[in-house]
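Pasting the structures here.
Each reported figure results from applying straightforward, stated rules to the coordinates on display, with no laboratory input. Small disclaimer: the values here were computed from a predicted structure and weren't measured. Cβ atoms are built from the backbone, for glycine too; each structure is taken alone.
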Structure 1
Amino acid sequence: MRLIHVLPALSEEASGPTYCVLRLCESLLAEQQQVTLAALDWAPLSTSPSFLKTFPLGVGPGRLGRSPSMYRWLSECCKAGEVEVLHNHGMWQMNSIYPAWAARQGDVQLVYSPHGALSEWAMQHGSMAKKVFWPMLQRRALLRATCFHATAESEYDEIRRLGFHQPVAIIPHGIDLPTLPDRLPGNERTLLYLGRIHPKKGLDILLPAWGAVQNRFPDWRLVVAGNDDGYHGTSGYLDEIKTRARQLDLKRIEFPGPLYGEAKLQGYRNADLFVLPTYSENFGMTVAESLSMGTPAVVSKGAPWSGLEREDAGWWIEIGLDPLIACLNDAMSRSATELATMGTRGHSWMQREFSWEEMGARMAVTYRWLRDRTLPVPACVRLE
């Protein structure tokens, strides 16, 4: 099939949406699909995939994502019958509206992946422009979708809560599985947060929780890795977090900045425990990355990781300070051997259920069904 995926922009570090969408496109290529990834030319990449087509930003604020040339190209592809499925990733910018406008000009199936943008937290936070953008543009575009793609049951619930009745394909992100590393014994143990430094991640909960447990566990340190820069980030929040850490007189806390590539993998390898006390997450790729490296995780119920308890690979806790303090007291009391065993179970779980090959196959089946409704409804698709 002829597929076009639309993404606001790619980032050099290839994490988050960049990693997920790139790997989905690659897995679809392995399924013998014809794939083009359309993105705004926000920042040059040192290397670009052969299937990437970039477009310049137009006049106006950069965060609006306006690109007349992207819209013209999408429209021309739809009119000429050069695309069968348009799959948009993300929201709140004009590049997420163009696919809905363009799809009207041809026999094209339109798929939207919100990537967490429809959660209650996301809908209530952010710029005031959302209050105008939603009724005037974003909601109207989503109403034209043929199908939604949700990465978890919780995101499916969010789509239905907002009144959208189209089919929803529930297909999680995949994860690349590295060889499980040997863990070297050491005197210092590490609790790791790794990800965007953003208000929704729950760092305002993590810092006082660390303050409550730090004296009980003098052999542990807290590493908060990441930065708050990006085309849609909240630059300056990292400074706010560092100031808060000083106010709380936190000890053995480190802010190494962003970790990419091998340095990121090494960060997971060096950690005894990963923590994500998020308020809202459609998937939580860092949780999958942590487990793939054999590091157990403490994750709030703002992220869809109930399987941590089923697989005995970590903890899935209520959002808030008291639940996190209680959980850290439990988890950090465990021996290094016990935590490593939990991490091994997490690695096996990722290997069994989260391969990119499987996710690409599920998405390809969904696309084929959208084009031919005489085919059986795929197991991953919800109609109700």
Structure 2
Amino acid sequence: MLTDEQIEKYADVMIWGLKKARSKKFKKGDIIALRYDGSGEKLAEAIHRKLLKWGMNPLVKRLINETMEKDSYDLSTIKQLTFIGPWEEKYFESINGNIVILAPDDLTHLKDVDPSKLGKVATSRKFLRNICEKNDREGLFGWTLCMYPTKELAKKAKMSLKKYIDQVIKACYLDKEDPVAEWENLFKEANKIKKFLNRITKNTEYFRVASANTNLIITPGENRKWIGVSGHNIPSFELFISPDWRGTEGIYHANIPTFKSGNYVEGVTLTFNKGRAVKIEAKKGEKFTKSQLKMDEGACQIGEFSLTDVRFSPIDAFMADILYDENFGGEYGNCHIAVGDSYSDTYAGDQSTLTERKKKELGFNDSSLHWDLINGENKVVTAHLKNGKTKVIYENGQFTA
């Protein structure tokens, strides 16, 4: 597994990510939730020590394990499954930051669970995510997320554990003398490209994404900005926008598979008409995919459009973990769309004025689902400008900035 030195470096990177992820600085005595899977305990211990030395108040919670989670779905009534403890709302209202370490020991333990149950649980907990998002917009909350390598992840990615760990090490710069400095440099480089993208997006009617199996129109919408490489996910190399879902038209193909709620899904192809996925196909997991996109009214609509530059991302293998796969570099970088919930922090105006009504008027999507579907094909992304001209913003896996 990771060495003690690498774990310490990983913990430093996670603290950096948490600080970057919040627009207002943390202060001594802030409450930081530290939530982790059991197999990620060593990293949790290292982060816990650093939080204490920083002067924070860590609130430590081990996440439910796979056996208990499966038992919950098998043995609970819907009322039990969707139960929200009276302390949970207060918990999310009170914390100032959140660090999550995912280290799954089973990726398919929920594969036989009725998809409608998964949807009802996600819907019941949506309001808790809304609390965090509101506090995030106001600069009162910051969060970051990472993955700790496990034998299960390596097995599902069809590679040796050593090779899998090597991917994690290089993706998080744990092989560098000062990983935090590497992330800070990447942060600065990404900001340059975001300025380029935001300048063009102000004058863009729509983007067209074209690859071997994709021909999709994305409408950025009013008052949008590109964000990313913000500390929220480690690693994160993507730059993304939450478009106006109503302007999505055409065909999108995800050639990189994903694991979602215990289900393996491969070769998803979505056909959009007037913003909604009206045709849903998949080589594997089609039934599950259709059920997810029927979770609620917004589940079959786009909440995110993302691009990853191959010059940024060293990830060059399928990792069976969506955090890594959505940041895939490979030969041609990647783009991905997320069906479901949008990110309101891609609003370029005053975040404090972004009410639920205004979000709806601007075409920000609302859903209990947020599922990244990834395309690693060679592609060209062209901005069709309001003056009738065009500008290629991404080709051969790179931004043209």
field: Which of 1, 2 leads on distance in nm of label points 7 Å out along Cα→Cβ at positions 90 and 370, largest value
entry: 2
query: Quick one: semi-axes √(5λ) of the Cα gyration tensor in Å came out at 37, 23, 19 when computed from one of 1, 2, so which one is it?
result: 1
query: With log10 I(q)/I(0) by the Debye sum over Cα atoms at q = 0.09, 0.11 Å⁻¹, for residues 66-273 alone derived from the coordinates and found to be -0.51, -0.79, which of 1, 2 does the value describe?
result: 2
